[in-house]
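Next come the structures, one after another.
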Structure 1
Amino acid sequence: MVVSILMRKTRISDRREGDSRLAGVVPKIKQVLETEPGFVSLQYLWGLDEGGMIAQITNWQTPDDCRRYVRAGAAATVATIEDAALPTAAHPNGAWVRKTYETAP
């Protein structure tokens, strides 16, 4: 299994507002993800130490499934949907960082 974590800071620092906005777009995001080969699951995390920090965690069956998602355009589609609901913080605070891991046996 492969875990991909995309982290960024949004302009929305109020957790309740962030939750509400995210809830409005998660169905659209899942619709995109569920068409991707090897997609397993989606989860979001809010940062505790800094308002507006969010992490999107997706799980994939294989490294190739994850690479395909990122490189073939579906990840950009999901990012566009997310950013419309939770605008990214201004530069330099809004950098998008993706880390990808393969689970240990």
Structure 2
Amino acid sequence: MSYDMEAIFKAYAGTVTAIDSAEGCFDANGNKVTIDQAKVDAARIELDKLKYRTDRTISGSTTYSSVGDQLDLLWHAIDADADLKAKFSAFYNSIKAVKDANPKP
């Protein structure tokens, strides 16, 4: 039988300490643990949600830029459009004041 070990360890954290592909799942004392597939499936869903988050932020082939870089891109997009400058004036002006006070060398 094939086990989703990562999901079993998540679903039975602190209970299942060993998984044998032929014999099943066991606790720390070597007692067999009966696995509820619904619990394992729910744990797999949660693990996949975490993977989705880390793929976008840490380990994916394409990840988000830092928040600072994203805000800089947003500021430059607003800076290039007069209508956006008016619509987002509070944001734009607060960033512009900092940029003006601290110009790039």
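So distance in nm of label points 7 Å out along Cα→Cβ at positions 5 and 21, computed for just one structure, reads 0.9; which one of 1, 2 is that? Label of the originating structure: 2. Source structure of the calculated read-out (relative contact order in percent (Cα under 8 Å, 6 or more apart), 15) within 1, 2: 2. Figure out for me which of the structures 1, 2 the number 8.6 belongs to, where mean count of other Cβ atoms within 10 Å over residues 61-68 was derived from the coordinates. Checking each candidate, the match is 2. When semi-axes √(5λ) of the Cα gyration tensor in Å is computed across structures 1, 2, the figure 23, 15, 12 traces back to 1. Match the computed value 1.00 of FRET efficiency 1/(1 + (r/R0)^6) of positions 29 and 85 (r between Cβ atoms, R0 = 25 Å, to 0.05) to one of the structures 1, 2, and report its label. The value was obtained from structure 1. Looking across 1, 2, the calculation of helix-only ellipticity at 222 nm (-39500 (n - 2.57) for each DSSP H run of 4 or more, over all residues; to 500) that yields -16500 traces back to 2. For the structures shown (1, 2), FRET efficiency 1/(1 + (r/R0)^6) of positions 13 and 37 (r between Cβ atoms, R0 = 35 Å, to 0.05) is largest in 2.
Structures 1, 2 were shown, and distance in nm of label points 7 Å out along Cα→Cβ at positions 45 and 69 at 1.5 was computed from 1. Kindly point out which one of 1, 2 the value 3.7 was derived from, the read-out being distance in nm of label points 7 Å out along Cα→Cβ at positions 53 and 93. Checking each candidate, the match is 2.
No lab work stands behind these numbers, since they all come straight from the coordinates. If you're wondering where the values come from, they're calculated on a predicted model, not measured in any experiment. Cβ atoms are built from the backbone, for glycine too; each structure is taken alone.
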